[in-house]
1. Give the label, chosen from P, Q, of the structure having the highest value of mean count of other Cβ atoms within 10 Å over residues 18-25.
2. One of P, Q was used to calculate helix-only ellipticity at 222 nm (-39500 (n - 2.57) for each DSSP H run of 4 or more, over all residues; to 500), giving -26000; which?
3. To test your reading of the models, identify which of P, Q gives 51 for relative contact order in percent (Cα under 8 Å, 6 or more apart) when calculated.
Structure P
Amino acid sequence: MVVLLIKVGIVITLIAIVISLVFAGFFLVQDRSQDRRVLHALTVRITLSVILFALILVLMFTGVLPVNQDPLHPTG
């Protein structure tokens, strides 16, 4: 159950990263003001990506998130 919740959280975070990237692209193309909305959107994307990467590494090394050792012969 915990692994399923972790995987759902990872997918939700990936969706948030893609949404932030879409907003940055929209602001880059459409926004003509001097606001730093593109910079803020890309900062959010990078921050979410780094946090997600670090969290996945910690979960893998602690054994909470199982890793498939042989991708050609999956178990489970």
Structure Q
Amino acid sequence: MPKTTKHPPKTHQERIKGLWIHLIVFLIVNTGLTTLNLTRNSEKLWFYWPLLGWGLGVMLHAAIVYRRRNQP
């Protein structure tokens, strides 16, 4: 049976750092997708679909981080 290792719970600062990384990657990738869509085929816009979907994920991530602010 494989051993399971327990990781110590993340601190609030570590969770905020993870959120910032998620947000920065979201902005970089979606800026690239928007630029790609507008320069290659501006008549058929699709960039907003990943923007909306991933944006909901970032908002959920932020809600979880700030809701658990006082927990270890």
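A short reminder: the numbers here are calculations on the coordinates, not readings from a lab. Note that the structure is a prediction, hence the values are computed from the model and not measured. Cβ atoms are built from the backbone, for glycine too; each structure is taken alone.
1. On the way: P: 15.1; Q: 12.6.
Largest calculated value belongs to P.
2. For helix-only ellipticity at 222 nm (-39500 (n - 2.57) for each DSSP H run of 4 or more, over all residues; to 500), the value -26000 is produced by structure P.
3. Numbers: P: 31; Q: 51.
Comparing all candidates, it corresponds to Q.
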